[in-house]
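Chemist: I've put the structures underneath this note.
Every read-out reported here was derived from the displayed coordinates using simple, explicitly stated rules and does not represent laboratory data. Keep in mind the model is a prediction, meaning the values are calculated, not measured. Cβ atoms are built from the backbone, for glycine too; each structure is taken alone.
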Structure 1
Amino acid sequence: MAKIKIENVVASTTLGEELDLQSIALALDGAEYEPEQFPGLIYRLKEPKTATLLFRSGKVVCTGGRSLPHVQEAIKKVAKQIEKAGIKVKVEPKIDVQNIVASSDLGQEINLNAIAISLGLERVEYEPEQFPGLVYRLDSPKVVVLLFGSGKLVCTGAKVEEDAAEAVDKITEELKAAGLLK
């Protein structure tokens, strides 16, 4: 199994039918709410280091967590702080992971031009004058991997950590089979 590092977990849930963001902004120390610039309230936690976006509809999006437990802890903390301020919320137990971003290192430099040809142009985008990385779209698991000449890669679009690791394993095998990786 590939060694991956989770960089970011984005997840969402619901904290009720409708949230009074103005009241929450006044109640939460450090909350950022400027409805003329962005419709949501932004609340950052130091531990776990996350940013939580709260919307009037009751929808909540938490980003910046390094794991699902981090995101769950952050959402619970935010809900508790809102309740402490006397604002009723209902914490839906269902937290949906929207995206997991992970990074990995193949351990050697790679030739992106050769890889673009080898992996097939229908699933690859590589325009070095636009962006230095090669964009590789996998069908299974359904993720997007950015490969860089340094051998470093970023996997995005995973819903579970195992999908990111599986994608790195799959790419490693494909590159070895094509003779493009030792």
Structure 2
Amino acid sequence: MVFAARKGVKRARPFAAWRIVTWLVMLLAAVGFVINVSGLMQIVEGMKTVTPEAAAAMPDARAAMAWATSYIVIAFVVIVMALAALRWRNWGRHGMRVVALVLLVWAAITAWISFGQWQQLGVVLAQPGFPQEAVAVVLKVRGTILASTVLKAVSVPVMAWLAWQLGRPAVRAQFAEPIA
């Protein structure tokens, strides 16, 4: 055969649920990446049209730009680590474990903060004489905060499980380089 390639040893890799979770993490990071790139572009375009007088009266846009840029860089790192783990790179497995643990801590802290905000909005709603229009808005915001809190609370054990799975000997063995 003219174009025969020398191939290494084929190894069967069993179904791995951790790969599905890694895909989801990567997809969510990609969505956040795209949203923040779009937001950063809107901020930059908006700054071009603002007069110096109006800019002096506005909050500093550099904080929003720094946040979006930081998120973009971090999301890119998460995407790279997830792709590397999905491509069976051992350094990607190590990196994805770190990503899972960082996301676990971030989700736990922000879920706790969100739950506190949800409770505070409940106190606001209980005040007598609160306008009906404001009640509808606060109820909608409160529902959104509760949904995000629940999703973050669910992600905490999922990220702990992912970090644990990627450290198990059976999974580590699947990342071993084949002997050619």
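Chemist: Comparing mean count of other Cβ atoms within 10 Å over residues 44-51 across structures 1, 2, which is largest?
Modeler: Structure 1 comes out on top.
Chemist: Related question: State the single structure among 1, 2 that was used to calculate Cα extents along the principal axes in Å, giving 80, 43, 25.
Modeler: Comparing all candidates, it corresponds to 2.
Chemist: Let me ask something additional. Comparing 1, 2, where is FRET efficiency 1/(1 + (r/R0)^6) of positions 36 and 68 (r between Cβ atoms, R0 = 41 Å, to 0.05) highest?
Modeler: On the way: 1: 0.75; 2: 1.00.
Top value of FRET efficiency 1/(1 + (r/R0)^6) of positions 36 and 68 (r between Cβ atoms, R0 = 41 Å, to 0.05), among 1, 2, belongs to structure 2.
Chemist: Which one of 1, 2 has helix-only ellipticity at 222 nm (-39500 (n - 2.57) for each DSSP H run of 4 or more, over all residues; to 500), as calculated from the coordinates, equal to -28000?
Modeler: Of the options listed, only 2 reproduces it.
Chemist: With relative contact order in percent (Cα under 8 Å, 6 or more apart) coming out at 23, pick the structure among 1, 2 it was computed from.
Modeler: Checking each candidate, the match is 1.
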